[in-house]
Structure P
Amino acid sequence: MKHNKEYEPCRQMSLHEVRAYMVCNFDRPLNVTTLAAMANLSPSYFGDSFKKAYGQSVMDYVTSLRINHAKRLLRETDMKLRDIAKTIGYSDEFYFSRKFKKEVGVSPSAYERASERKVAVYSPSLLGHLVVLGIIPVAAPLDAKWTPYYYQQYQQHIAVHLKAVETPWNDDNQEIMLLAAKPDVVISHVELPETTKQRLSAHGIDVLTLQSSGWREQLREVASYTGKEAACDSWIAFYEAKAAAVRADLQSVLQQDKFAIIRLYRDGIHLYNNKGMKELLCGDLQLSLVEEEMEPCNRPITLEQLASFDPERILLFVCLDESTRISWLTLQHHSLWRGLRAVQNGYLYLLPSNPWYEYSPVAMNRMLDEILLMVTGKSPNAIQGVVHGAPFLGEL
């Protein structure tokens, strides 16, 4: 194992530098006294400072580094337990086994036989990929305000609730929370910064970056990695059959009606669509938009332009800030707005951001339910409780 150069005894190291030294040298004999000396601090003060900064005691942190690397070696190699113990810094195979079981909850041999890896995600939308495969992550973004559907469904089942809003990948608090969940892999739909991947790797955590852009292909990537191919095939078949049934119901009502997707923000009107809506409406349901935008768009238009389109039906997003609300209240009194066919006929559908801004299997399934209910008045049998969307086999 490659080590850092020996630290310079004449130079005081920062707490961050000492931790970096521990990451690269966890297989060496390490103790609080030696590490404190690197920072030119007393052992007690160093220990208190380290725990305050990183959420673990010094030796608990060393143990987590060693055990996480042991998990990777158990997953990816055929090394014997005694060799793994020596590789990560334990001279006694039996002591290593006891530490491993205390940290992981099962013995090294039982962990080696287990087929399922512990998964964590940073993006709320990736929760919508995991749960349809029957995978509950050990860490994921959950918040009663920002991810209400997942929060209500899974708050008691997901051990570590990460922040549900975008945060920098070098957020120390997020990293501390993630490491506390002890995942085997972090799944991401975007390429992580190299420094982040290195930090996760240093803790024995793999990173799976999804390469596909479509949710079906992304789901297949996750299923292939986690051994859930059968569940994936079953769920996609369920979705395709459901989409076909909803498409038939809608077409019997809509005939040739065209939709406009409108987003109001402050005093502006925008012709809008996103990836999920485009795929759902134009692909899965074969509905027509007033303008067939090939890519997701958020294009400003005037009320006069909207009136020239005069769509039969309007899907409307109204941003929640105060200035947009005032503009929306004003717009409803404008003669051009009131003269729109969709408005006169009552075919104006206000959409919430959740699930319509999310791109995942769960969100697509929930949007199918909502569009059917809005247009036809038919309530899907599977809708339960106070959340939007149709559970798949009672699970979502």
Structure Q
Amino acid sequence: MTIEQRYQLAKAQYESWGIDVDAALAKLKQVPISIHCWQGDDVGGFEVNKQALSGGIDVTGNYPGKATTPEELRQDIEQALKLIPGQHRINLHAIYAETNGEIVERDQLKPHHFQNWIDWAKKHQLGIDFNPTLFSHPKADDGLTLSHPDQSIRDFWIRHCQASRRIAEHIGKELGSPVLTNIWIPDGYKDTPSDRLGPRKRLKESLDTIFSEEIDSTYNLDAVESKLFGIGSEAYVVGSHEFYLGYAVQNNKLCLLDTGHYHPTEMVSNKISALLLFSDKVALHVSRPVRWDSDHVVSFDDELKEIGLEIVRNDALNNVLIGLDFFDASINRVAAWTIGTRNMIKALLYALLMPNDQLKVYQEQGDYTKRLAVLEEFKSYPFGAVWDYYCERMDVPAGLDWLDHVNKYEDDVLVKRANKS
């Protein structure tokens, strides 16, 4: 049976519930996923004076063929994009600046250091998102940045974040699409602190200074990202969820929810609808925590499905900015991008193919038996047939055929690259 034939049978089954499958695919096509560049080089970046990875971040594995230049990284991203349906965005950190061999401190970065990324994005019709990099730097060695007790160190990081917002505004103008500029810091303490309020006061003052410069929201959207704990900050993190939630709401900034930055029993999917009541937009970094913020490749698991459902059934496809954040060096990095991004898109399609309106009616009527029965029944509906058809229609490989392309790319490019190094 062909993909088309399987699709028509699946379509009829879904349409018996009043689900317009073609309309669902048309909606899905319009949703961009912000794909993080740092999966391709293990969060290394291209600074001339490159530092060891720090800030509670760890990448394990040594799969051959890691990108070591901007050109290699962009080449690898292009390969992944050929295997991912839709038109998407690329998420950059400041450490991916290109300075032509010149040492440029992070607080001195300018838009022209990202011109190659801008030109490349224009060529491939991609949006770009941006992040100041407040880790892997001598001025972050003690795990403190924007909350540091030393004013001179705080000022350095403030200047870096201000420079990042200007860079983002420039990129947004060049591409005609607003850049999400997200601030995450590693600040915290390994053991129980004697003062929790002081560092948070300093962080608030630093953020106030950063955001005091008017940046056109047509081209730049500001977000702040919390974390529960990290390596070296197990007892206390300055930028907690409560801190940033309050700051974002009070200052009209986006609150970014990273799926790996909460207690293992917390579900980020459960937070989306709550934030949407108080903010026009919510930002996500989707990863897969296993024991801690371990940033495994996104899997098509229950929580990912629930995230997709929360976005779709609340009609928030234009209100939730979806980005990815994982880094696995134990497997082929192009495959990691492909698997994780395809799974995120699958979760949205899965949600679009649910009888969401009818399920809401069952809930309002108190008919929880029927609601549960239908939810369980739809788990075995022919979702895969619709996904394969969507991939084929979007001119990317269906099923596991994408893996053949990755294997060929590994033989032709990655192995040769590894042998050179």
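The numbers here are math on the coordinates, done by the rules we state, and not lab data. Nothing here was measured: the structure is a model prediction, and the numbers come from that model. Cβ atoms are built from the backbone, for glycine too; each structure is taken alone.
Quick notes
- Value 18.1, calculated as mean count of other Cβ atoms within 10 Å over residues 35-42, assigned to which of P, Q: P
- If mean count of other Cβ atoms within 10 Å over residues 275-282 is computed and equals 15.5, the structure in P, Q: Q
- Value 12, calculated as relative contact order in percent (Cα under 8 Å, 6 or more apart), assigned to which of P, Q: P
- Comparison across structures P, Q (criterion: distance in nm of label points 7 Å out along Cα→Cβ at positions 179 and 195) gives the highest value for Q.
- When FRET efficiency 1/(1 + (r/R0)^6) of positions 123 and 227 (r between Cβ atoms, R0 = 30 Å, to 0.05) is calculated for each of the structures P, Q, the largest result comes from P.
- Structure responsible for 0.90, with FRET efficiency 1/(1 + (r/R0)^6) of positions 187 and 259 (r between Cβ atoms, R0 = 30 Å, to 0.05) calculated and labels P, Q on offer: Q
- Comparison of P, Q - label where mean count of other Cβ atoms within 10 Å over residues 147-154 is highest: P
- Volume of the Cα convex hull per residue in Å³ derived as 166 - corresponding label from P, Q: P
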